[in-house]
Each structure stands twice: as C-alpha cells, then as structure tokens.
1. Could you figure out which one of 1, 2 the value -11000 for helix-only ellipticity at 222 nm (-39500 (n - 2.57) for each DSSP H run of 4 or more, over all residues; to 500) was computed from?
2. Work out the source of 0.80 here, i.e. which of 1, 2 gives that when FRET efficiency 1/(1 + (r/R0)^6) of positions 131 and 195 (r between Cβ atoms, R0 = 25 Å, to 0.05) is computed.
3. For relative contact order in percent (Cα under 8 Å, 6 or more apart), which structure out of 1, 2 has the highest calculated value?
Structure 1
Amino acid sequence: MRNDGLSESLSLDMDTNFGLLSEDLIQAVEALAEVFNARAIRYALIGELATAMHGYCLFHRSVEFLLDVPQIALPGLLDTLAERGFTIDQPAIIKQYVREHVASFRFGQVRIDWLKPVLPLYSHALAGAQTLKWSEGHPIQVVKAEGLILTKMVAFRIRDQLDIDILLTANRDTIDINLIREEWAPFAATEPERTTWLEAAIEKRVVRRE
C-alpha cells in the first residue's frame, strides 16, 4: 500500500466530519434538495462537499450544484427559495444563469453556486449522479467521483488538482479510468498540459487492475 501522505487523511469520512459544517450550510443543502426534488428539477452536488462525500476534503463555506432547469421555471423556483430564507436577487440570478451559465446567491453566510450543464461532460456527470445520504432523512443527488474529476479538470485550479488527487486515491480500487479518459478525449488535444497532468495523477494514485 502506498504511503503518499493522503491515505491517513482519507480515513476521515463524511459522517465523521459532518460536525465541522456550519448549521447554515447543512440547512442550505437540505432546503435546496427538498425544493429541487419537489419540482422535479435535475440537479447534483459538485465541488468540495461532493468531494468530501466520495473521499475527504477540507470544508468550505460554499455549496455547488450542477443544475438543469428551464428558464420558464426559474422565477417560481427562486420565489420558493426566497420563502425558504435564501437571499435572492431574481433578475440578476436569471440573467447569470441564462447568459453566463452560472449563478450565485446566499443562505446566511453560505454562498450557493449553480452551474448550468452546457458541456457534454457536465450533462453526462449530471445524468450519472447517485443518491447519497446528506443528513438524517435528507438524501441528495451527488455527482460520482468520475464526474467530479472531469468537472475539476475543466476548472483546474490548484485546489481542483488537490481534489482530483484525493478522489483518485479514495476511489482507487473502483474508479472507472476508461470513462474519465473517454469524456476528457475531446479536450485532450487542445489541453495537452492538463492531459499529461491527469495521466501522471492516474499513474501515481490508482491501483493497476487487469
């Protein structure tokens, strides 16, 4: 077994670390999932919180979702969220989501980010999301480890690279490397440095399987 500095940290799981999350953050995720489910909106958790649910991550004050909602349904959705205590600037959020494919707002001190699945790999990650336990009585849709790695390859900030290492290590025995390579293939030629980095991370972190 590798002793690469990550394995010990990865012994901490979501249940162990749930107490580290702020009450606002816990309530924000619960409320969003309840509203999305009630309105049959396609969504899935991404970002650091999703990484934590598949491995381990230092928690932040933001909540990130892939969200596929028709423009015509946005006003009613945002009205409902405002009733649930979210700080909503409806015209600004609609403009951001429709034109820029991202939107941000707050619940207390917690930042909420929505990402519209405009890239095929985002759509595929959303379609393949799985149901996981968030808190007692509150299951949520969460992008799988493979999809998270792909979304983080697109962003590719330093923290995204660290999260990819964590996801590869935590899921090294089960992760579908062929799927990751297939989904990343359209970007491989135009992003050679990222592609080389990804292959090196796979070589370092993932157990070789026949």
Structure 2
Amino acid sequence: MNAPAALVERLARLPGMASGRRRLVVLLPQLGDFDSLEYAQALVPALPQLEAAGIELLAIGIGADAGAERFCAFTGFPRHRLLVDAEPDLHRALGLYQGLRTPGGPWPALLLMCAGVGSPGTLAEVWRGYSGDRSALLMPFELATVRLRNMVEVLGAWRTYVPKDDFITQRGGTYLLDSDDQLLYSYQDRGILGFSETMRRPLQFLDFILSAKSQP
C-alpha cells in the first residue's frame, strides 16, 4: 500500500526525508499534550537502534518554535528531528482524529475526553499508570509519576507549549515508510493516552525491523 499522498508530498520537500530510505514519521498532537511528551520519551532510547537500522525519524507536532525548543530540552528529543506546524493541516489531510467536538469549544471537549468520552482506552491507560504493569516492568505509580512530572512541566509553561487552544483535542498518528514510499505500518490515535497500538510497548511495531537488523 502506498503511503498517503499528503505525507509523501510533505516529506519530498524536506532534506533527507524523500524516498530512497526508510522513514518513521510521527504526527504528534499539541506539543503540550500528554501523548506528545510520552511518545518522545519512548523514542529517545530507541534512537541508536533506529539509526543502525537506517530509519530516518521525523516528528511533526502542533505548536511553535519556542515550544519545540522547550519540548526537546525536556524530553531529550533531537531538535532537528522535530517540525512544528501552527495548525494541524497535515493531520487533517491524513484524516487523523480531531477529537471530540462539543458546542462549548475545545476545553469541555478535552475534559470529556480525559474522562473517556470520545476517547477509547483513556481510563484504562490512566489506571495502568497507577496500578502498574508487570508485562511492561512498571511498578505501581511508576508511570503515573512520569505523567505527573510531564503535566507539571507543561502547566508551568502552557502558552509556550500550546500557543492557542483551538487544537487541544487533535490526535496524532504513526507512519513507517519503506524506501519506495510503500507503507510498512500506520496507526491513527483514537484517544488521549493512546498514541500507540500497544501502549505497554509503544514501539512494538518496529520489532520486525529492529530484530532483523540485530541478527547476524
């Protein structure tokens, strides 16, 4: 299956991201979103493996340059691998979930999504953060503590991370492209704390490439 045309066209305009190599493209929500920080924190330890496997990584988030600088300083994500768009035009072109829509605007919608309305899997993932997860080697409250730290960071610099509130419910997506622009994997986030199809191991979708690379 070919990768979405809107994505291929965007990548073709970026140095080092055109066809001819494998690329992992992560569409993040707002930079101040729980999912954006947590996804970046999951990707950072895998950067050497991605490089060894010849996979170029690019994240595209919603925000501004000041937010990108702070985001990368906090998460350790490489600044040169993060682009920011003021509006989620590419997200919409790719059909990514815009989140719950309510007459009261984005904030009531966001609060409802945090309560699991129009955001499948959110409450279960919140509970996993508190209860722990043996399969992911997480002690009780371990993940919740990381998320609390992320929340404190974002709330302390809200307007840096989120210049305007219009898109706070927008969700993201993941696209793994082969060198010929064939789509090796894709996932569209359907709720808060659902940036991966396998939240216990967020990068599990890369196993088939990274494990093959590690074999003699």
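All of the numbers you see were taken from the coordinates with simple rules; none came from a lab. In this text, all values refer to a predicted model and were calculated from it rather than measured experimentally. Cβ atoms are built from the backbone, for glycine too; each structure is taken alone.
1. 2
2. Values: 1: 0.20; 2: 0.80.
The structure behind it is 2.
3. Top value of relative contact order in percent (Cα under 8 Å, 6 or more apart) goes to structure 2.
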